[in-house]
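J.: Structures incoming, each one as structure tokens.
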Structure P
Amino acid sequence: MSLRPLNPRNPFMRKADTISLKDSIDAMLRAYKLNGKLSEVQLVSSWEKIMGKAISLKTQEVFVRNRKLYVRLTSAPLKHELNMAKTKVVTLINSEMGSQVIDDVIFL
């Protein structure tokens, strides 16, 4: 018994009724309405990459609730400085994530 490709001219050609894994995962996330939660988790996990190592070292806790990002900092001067640049931080985070993930940042 020999194994033959489905299409002898192009063995890597997909059947017409199949969809890619990426498309099926995207459809599943839309069906279960998990896109927003997935973006929030990606935001928390990439906090160091977005804000840099110096700010990340002074960060105790990062979490998202009701489209607001809560950041607990260990440095009062850094907290004050980031409060002054709050709108810039929000636009930086949303541009890095590629969509409107958060509406506000609250520094604790």
Structure Q
Amino acid sequence: MNAFSINSGTAMLIVVAAIATYLTRVGGYVLMSSMKRIPPRVESALNAVPAAVLTTLVAPPFVYGGWDIKIAMAVALVVGLRFPGLTILVIGWAAVMAARYGFDLGI
């Protein structure tokens, strides 16, 4: 077995997930393009999606992560109030590295 070998179950899972992702995206496009006007409830639901996705990605590491993650997220939140995305990423990364290796709070 070499580094690039893959078993058939994993390959099938990847293919099925790719097909499901494609069909979901195409189905959403077809559904939305078939409407003349987006109903207000649908528009409100679509406007809530980014916040829901962000919460889904951020909440578990904050709750179950160590102090290094909590500190980095708090720093990124404060920096995010003033600076653009790449700056937030770099400063958040620096904060987690400082917490882990400078203050020995992490892994």
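J.: When helix-only ellipticity at 222 nm (-39500 (n - 2.57) for each DSSP H run of 4 or more, over all residues; to 500) is computed for each of P, Q, which one produces -25500?
T.: Of the options listed, only Q reproduces it.
J.: Next question. State the single structure among P, Q that was used to calculate Cα Rg over 2.2 N^0.38 Å, for residues 35-74 alone, giving 1.14.
T.: It must be structure P, since only it matches.
J.: To continue, here is another question. Taking FRET efficiency 1/(1 + (r/R0)^6) of positions 19 and 99 (r between Cβ atoms, R0 = 41 Å, to 0.05) as the quantity of interest, name the structure among P, Q where it is greatest.
T.: Going through P, Q one by one, FRET efficiency 1/(1 + (r/R0)^6) of positions 19 and 99 (r between Cβ atoms, R0 = 41 Å, to 0.05) peaks for structure P.
J.: Of the structures labelled P, Q, one was used to calculate log10 I(q)/I(0) by the Debye sum over Cα atoms at q = 0.09 Å⁻¹, giving -0.39. Name it.
T.: This figure was derived from P.
Values in this text are rule-based calculations from the coordinates and carry no lab data. Since we're looking at a predicted model, the values are computed, not measured. Cβ atoms are built from the backbone, for glycine too; each structure is taken alone.
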